[in-house]
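Structures follow.
Values in this text are rule-based calculations from the coordinates and carry no lab data. As the structure is a prediction and not an experimental result, all values here were calculated from the model. Cβ atoms are built from the backbone, for glycine too; each structure is taken alone.
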Structure I
Amino acid sequence: MIKRLNPGKRFAQAVVANGIVTTAGITAADTSGHVKAQTRDILAQIDALLAQAGTSKAKLITTSIWLRDIASFSAMNEVWDAWVDPDNLPVRATVEARLALPELLVEIQVTASL
């Protein structure tokens with residue numbers, strides 16, 4: 001069975017299938033802040049999506065992070081390091097990319113087990 005969480009016009013925010021939950025790329029709801037504020041916003045959204053799916057960040061498998069400016073890597077990592085479960089680290093890729101809107105500074109996608 002496949003369960004789609006919070007479907008919108010073009011995509012669902014997350015899909016649960018075969019014991020795995022995968023999120024869409026999540027961006028900040030409030031884009032007025034700096035990269036730390038946007039990262040905190042995104043990680044809170046990810047926590048909520050994982051809880052809705054019946055799992056948590058302790059079961060992360062993979063993470064992809066896109067930064068508008070790779071110079072913000074350290075600032076994003078400060079927030080990430082305070083959030084991620086150090087005993088259950090996922091694999092992770094972080095790259096610089098042009099994001100969909102100029103006010104978006106970071107986008108994060110995760111996959112976790114149930």
Structure II
Amino acid sequence: MTSDISIRRENGVAVVTPVGEMDAVTSPALAEALDEVLSEGPEGVVVAFDKVGFCDSRCIGVLVAAFRQARDLGVGLVIAEPQQQVNRLFVIAGIDQVIPIMESVGKAVSSFAEAG
């Protein structure tokens with residue numbers, strides 16, 4: 001199983017979109033992408049999960065580490081549009097209590113403009 005990760009910028013916000021399954025094999029690539037994006041000092045980071053059908057504990061660890069790194073840098077990080085199965089895992093793992101989960105990428109990007 002592989003995953004592709006695209007990164008685009010929208011009004012100073014980095015939108016990171018992994019595609020496929022995020023597991024022990026593919027999650028390190030997500031970690032690298034998030035680290036790269038955070039090093040650029042964006043206004044915010046949106047991790048769009050609409051194209052991720054599976055996510056395991058390694059992926060959750062990557063998201064929590066990136067959230068902490070972003071927080072330490074004073075940058076907001078949110079997850080947007082997780083598929084139902086992935087969102088269920090986030091809720092069970094309590095990720096939704098730590099990292100904001102937004103219903104759409106557009107609303108997530110707009111939330112940074114409103115906050116700034």
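Just checking, which of I, II has the largest value of relative contact order in percent (Cα under 8 Å, 6 or more apart)?
Working: I: 35; II: 25.
The structure with the largest value is I.
Taking distance in nm of label points 7 Å out along Cα→Cβ at positions 45 and 101 as the criterion, the top-ranked structure out of I, II is II, with the highest value.
Of the structures labelled I, II, one was used to calculate FRET efficiency 1/(1 + (r/R0)^6) of positions 5 and 37 (r between Cβ atoms, R0 = 25 Å, to 0.05), giving 0.55. Name it. Structure of origin is I.
Once mean projected area of the Cα convex hull in nm², for residues 29-84 alone is computed for every structure in I, II, the highest value turns out to be that of I. Which one of I, II has helix-only ellipticity at 222 nm (-39500 (n - 2.57) for each DSSP H run of 4 or more, over all residues; to 500), as calculated from the coordinates, equal to -8500? Comparing all candidates, it corresponds to I. Each of I, II could give distance in nm of label points 7 Å out along Cα→Cβ at positions 77 and 93, but the derived value 1.2 comes from II. Set I, II, criterion percent of Cα pairs over 26 Å apart: the highest-scoring structure is I.
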